[in-house]
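A short reminder: the numbers here are calculations on the coordinates, not readings from a lab. On a predicted model such as this, the values are computed, not experimentally measured, just so you know. Cβ atoms are built from the backbone, for glycine too; each structure is taken alone.
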Structure P
Amino acid sequence: MAGLDRSLIADLPLFAGLEAEQMDELLREAQSVRYPKGTTVFKQDEDAHSFFVLLHGHLRVYKLTPDGQQVVVRFVSPGELFGVAMAIGRTTYPATSVAVVDSIALVWPSVAWPRLIARHPALAVNTLQTVGQRLQDAHLRVVEMSTEQVERRIAHALLRLAQQSGRKVEAGVQIDFPISRQDVAEMTGATLHTVSRVLSAWEARGMVEGGRQRITLRDPHRLVLLAEGTASPEA
């Protein structure tokens, strides 16, 4: 669409290496879509009709296992590419994406993807880097789930979220979108009871602070030591 300003995407890693005219060309084929809080952007296993770049807000991406268990795969932050199923050889979405706050995304039709990456090789290279990083993150989580005690898994999850979307506040570093203890449980393969017990203990020790679906890391350094296994949960 001609009305979209290239400043929306000029500084995003996905579009690094593209000339101004190339970004304008990409934007002419995009739509800006608003997703109110709680809106499902796409559902697991439905036809991958579009791919997206998040401009504002945050999205929760989760996957349902065959036995109906819900697993939080990741949270999407502004500037990130998501839903590009064709880049991983799929014609359907591998997971469900829901807006956790009011969000805005640029949306392209999936049928345009092969043509766009053929015309703009930098877009393909940048997407490959993005997919590769997410694959590496997924491998790290598999190792954590297989080998680490639950306290270390929870510490890793909170530190990743703070690195991705942390905002400095007086009390420490706040994860800058609503996140519940249930979300943390679904990210770490733990039960809600276990996550609640661990976070309550950490709150008592001044390591984290919670409330109204907000989590603040009051002592990130202690969490890093715990995640690395160089400090005990009771330290």
Structure Q
Amino acid sequence: MNLPLASFPPASTPVPDVVRRLAGRARLEPVWLNGIGGLTFRTDDGRYIKWGPHDLEATMREEADRMRWARRWIPVPVVLDQGSDAEHEWLVTAALPGRSAVDPRWRDSPELAVRAVGTALRALHDALPVDQCPWTWDPASRIDNARSRGVTVPEDLTVPPSPDRLVVCHGDACMPNTLLDDDGRPLAHVDLAALGVADRWADIAVASMSTGWNYGPGWDDVLIEAYGVEPDQARLEYYRRLWNET
């Protein structure tokens, strides 16, 4: 999943026709541009419209299914609509009263945001029931997915460390995918298209690594501490490589 970094798009970003149709009379504000050219817009009537090219790694239909399932135990946005055409797909969700952990609001409070994400990730892992989860995100399934997309996977990645604790992983636990309330407390999780059962270090490794992308070096151990474990260097290294090389 070695993609270009996501970013905040300019206000002048063109609005795709299908997004305009889904918005109806509502005004639109572009709020996120992901690494494959997908866009997320906020409407002024309390919705988010996520639009982008078909993604062979995880689809928005899969994301909608996982959000509906996870909502029974953790706070995630309500799915309002989901669809696709020959080239693109989209997902419409109800807005929640929070901001991404990488919102400019937290630029001067990185420790607060990083600790909140670590705490929120632990709460997700503790809440979602492994025995009721119909999906997996283990190394074998991720490697199979990567190879189906034509990725050459190093042979040593096919032998993962033994699991520390199996949990239902977020699957994309990067900093932007936790929403915080105005006081910096965890509010909800978004972008659950890869949610599935795996070792908890698959999420911890990526979440802690993403602190550097968003806030610079020195915050990865802070997130791990907030999660509530000691750093496991072997598992961190393996799962970061698995992320970057598949």
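Of the structures labelled P, Q, one was used to calculate mean count of other Cβ atoms within 10 Å over residues 36-43, giving 14.9. Name it. Clearly, the read-out refers to P. Computing log10 I(q)/I(0) by the Debye sum over Cα atoms at q = 0.16, 0.17, 0.18 Å⁻¹ across structures P, Q gives -1.16, -1.26, -1.35 for structure P. Quick check on the output: 135 is volume of the Cα convex hull per residue in Å³, for residues 44-115 alone, derived from one of P, Q. Which one produced it? Derived from Q, not from the others.
Comparing volume of the Cα convex hull per residue in Å³, for residues 124-195 alone across structures P, Q, the highest figure comes from Q. If distance in nm of label points 7 Å out along Cα→Cβ at positions 20 and 140 is calculated from each of P, Q, which structure is the one that comes out at 4.9? Computing distance in nm of label points 7 Å out along Cα→Cβ at positions 20 and 140 on every structure in P, Q gives 4.9 only for Q.
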